1. Going by percent of Cα pairs over 23 Å apart, which of structures 1, 2 comes out largest?
2. Could you figure out which one of 1, 2 the value 43 for relative contact order in percent (Cα under 8 Å, 6 or more apart) was computed from?
3. When distance in nm of label points 7 Å out along Cα→Cβ at positions 23 and 95 is calculated, the result is 1.9; to which of the structures 1, 2 does this value belong?
4. Quick check on the output: -26500 is helix-only ellipticity at 222 nm (-39500 (n - 2.57) for each DSSP H run of 4 or more, over all residues; to 500), derived from one of 1, 2. Which one produced it?
Structure 1
Amino acid sequence: MLSKTPMTPDGHARLAAELKRLKSEERPNVIKQIAEAREHGDLSENAEYHAARERQSFIEGRILELEDKLSRAEVIDISQQNGSKVMFGAQVKLVDEETDAETAYRIVGPDEADINEGLLSINSPVAQAVLGKEAGDSVEVATPGGVRYFEILEVNFD
């Protein structure tokens, strides 16, 4: 049995848009590039042909990957969630108890996580530590750099 992967509606829409673009734009373009490169003769020494074939391989692999992720997605409407406890879709504001550095993350599915965008995978050590906790709680997180302590400042579902 394939396990379902939680995903926000935004994350699902982004993956679906990428899949549509790959199928409707990228795939036809690379097929055209391969055909044009073939017209240049000897394929064994044709760099354009080999580059286009490599690109085609990447595109086809990404299409399969996206179709798989979307088929296993369990879209969770976070606009329907509320409460004071951290759960999937929550926006969480944390402060590092040693450095006083504040950070904010939204807890999302692993296929849409992007730490640079403040999107934290529900499978990450920080997310696992804060799940089920509330503002004011302190959590201990085992990180590659050692144990860190955070206080949850805020939990919301905006």
Structure 2
Amino acid sequence: MTHQLMGFLASSAVVASGLVAGVFLAFSDLVMNSLAKATRPGGIEAMQVINRQVYRSVFLVLLMGMAPFSALLTALAYVHAPGPAVAWLAIGSGLYGLGVVVITVLCNVPMNLRLDSMDPNAVASEGYWRKYVSRWTRWNHVRVCAAAGATVCFLAGCLALVQG
């Protein structure tokens, strides 16, 4: 495997994880704050639509595809470019897998599924909505930090490949 191809793959990981971090940041900073200020039925309905739409998005491909891609990248680096690059790529892969994918699957998605089953106009949904906004955003902050940290690690791995 050529050194240039490894550099391209590592650069791709930087861009993809950075894009995921940016989407998560936009949600924490803009979308969730706005939905929390909307009327309860309007906020719930908007989030239900967003959650349904994500399954048909390029974002989902990046979000879920980065975990196996980064693990493969780390394995290729171990074989073809041993040294500090491997450590940086492995740390980035671990941060992404645990802090983004695992948190998404175990925390955010179950909350989204519960919200999806609710009637936005039902009085009973009010209590859950307040908890949802707070908890979902808190877990999303974790995903922002993990994706941003993975991006930094992938960048460091990329630089180590260039130097190596």
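Quick note: the coordinates plus some simple rules give every number you see, no bench work behind them. Just so it is clear, the model here is predicted, and its values are computed rather than measured. Cβ atoms are built from the backbone, for glycine too; each structure is taken alone.
1. Answer by largest value of percent of Cα pairs over 23 Å apart: 1.
2. 2
3. Of the options listed, only 2 reproduces it.
4. Source structure: 2.
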